[in-house]
Structure formats: structure tokens, C-alpha cells
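A short reminder: the numbers here are calculations on the coordinates, not readings from a lab. Values in this document were obtained by computation on a predicted structure and should not be read as measured data. Cβ atoms are built from the backbone, for glycine too; each structure is taken alone.
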Structure 1
Amino acid sequence: MNSRLRHERINFLLYLGVVYMALMCALPLVTASLAMKRAQMTQAALPLPPTFERLDRNRDGYVDRAEALALPELDAVFNEADRRSDGRLDKVEFGKALALITDRMAQR
């Protein structure tokens, strides 16, 4: 067999081996990045817990009845939590409303 052909064949096989090894070395990096993207998408799909700042859309320091409609559970306990009967909840009353919601969910 021609030594030049043998040398080219060995070079080609070495090239294939290097490409294969490069792909195998990159595989853990690719799978890890895909797993991280999947975890980020899962976290993004989870609903954010209700906070006073999220519900206070007009930033007046109170959650009124119209803003409370965004959270149906809050609308159900709105009158009980509104200690001043002014039709809006401050942060303390909002905390009381969340406690009432938690109590009702625990009773179910």
C-alpha cells in the first residue's frame, strides 16, 4: 500500500476522532444550558404571590375595591379586613386580609 495514502487515511481518521471528541466534550455544556433554560421557563410560568405593591396600581398607598378585583380571594374578604369601612385597604388591613384568606384556605 502506498505510504502517502496510508498517511492521508490516518490523518482523516485522526480528524474524525478529534471532531467526535469535541462534540462529546461539548455535550455536557449544552445539556446544562438547556436545563437552566428549562428551569427559568418553569419559574417564569409560576404566578407571583400577591403583594400590596402589585395590587396598588395607582400608587396611592391603598388597595381599593376595584384594585382588589385582581385577586378574587381578596375581594371575598375585603369587607372583613376593611376596619375603617372607607372602601380601601392600607398595608395593615391588607396583611389582615391575607391572614383571613390563609385561614379560609386552611379550613377547606
Structure 2
Amino acid sequence: MPEPTYYERVYEVVRKIPKGRVSTYGAIADFLALGSARMVGWALHQSLQSNDVPAHRVVNRKGELSGRNHFGHPGLMQALLESEGVEIQHNTVCAFKQLFWHPAVLVTDVS
């Protein structure tokens, strides 16, 4: 079986972000220890053709919906997050620090 591509590895991590939580491009890039936040963004832009990657749960390091313009309609990313109970004001996740999910929990979660 071939090794997963970088994009496939990004998608695998993003699929694990719980509903109602968010992560960042940088946290995912750091967790994968390969590439940059920008590369994660490129991967997620490609994933928008598929419905099984919740790319709307990935924001920039400030909690801003920096990828919102890639969702076909600028309000769609916000609408998807709000449908999961995430409050957004001025294109930024409210309570960002409390809602932030780090991929390292995949390594430390033994349940």
C-alpha cells in the first residue's frame, strides 16, 4: 500500500476535528511535521470538491475565517460553523481559545 500523500494526511487530520471545534492551518502543519500552514490551506482548497473533509473547521492562528472566500459563497464557512454551535463575529471565532482543537490529542488520546 502506498504512503498517503501530504493532502491525504491533511484530510485525515481535519476529519478528526470534532463538530463545534476549530483548528488552525499552522497547528495541522506542525502536527504533520511537514510543510507549512500555507500548504495545509492549499490542500483544503482542493478538498472543497469533496463533502467528507470539514474544511470549514480550519481557521487562521487568530481564529479568523481566512479561507471563507474559497467556499463558493463568502458566508458559507460561517454558516457551517454556526450550524455546529460556533459563534462568529466579524469573521472571527468567538471563544477561539476554548474551541481550539489541537491535532496532538490524536497522539495523547488513549481512549
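Comparing distance in nm of label points 7 Å out along Cα→Cβ at positions 14 and 54 across structures 1, 2, which is largest?
1
Given a value of 113 for volume of the Cα convex hull per residue in Å³, point me to the structure among 1, 2 it was derived from.
Going label by label, the one that fits is 2.
Which of 1, 2 yields 0.15 for FRET efficiency 1/(1 + (r/R0)^6) of positions 30 and 94 (r between Cβ atoms, R0 = 35 Å, to 0.05), as computed? Don't skip to the end; give the middle numbers.
On the way: 1: 0.15; 2: 0.90.
The value was obtained from structure 1.
Given that helix-only ellipticity at 222 nm (-39500 (n - 2.57) for each DSSP H run of 4 or more, over all residues; to 500), derived from a single structure, equals -10000, which label among 1, 2 identifies that structure? Each step should come with its number before you reach the end.
Details: 1: -22500; 2: -10000.
Working through the options, I get structure 2.
Match the computed value 4.3 of distance in nm of label points 7 Å out along Cα→Cβ at positions 38 and 78 to one of the structures 1, 2, and report its label.
The read-out was computed on structure 1.
For FRET efficiency 1/(1 + (r/R0)^6) of positions 22 and 86 (r between Cβ atoms, R0 = 41 Å, to 0.05), the calculated result is 1.00, so let me know which of 1, 2 that is.
2
Relative contact order in percent (Cα under 8 Å, 6 or more apart) computed as 16: which structure among 1, 2? List each step's numbers first, then the result.
On the way: 1: 16; 2: 30.
So the calculation was done on 1.
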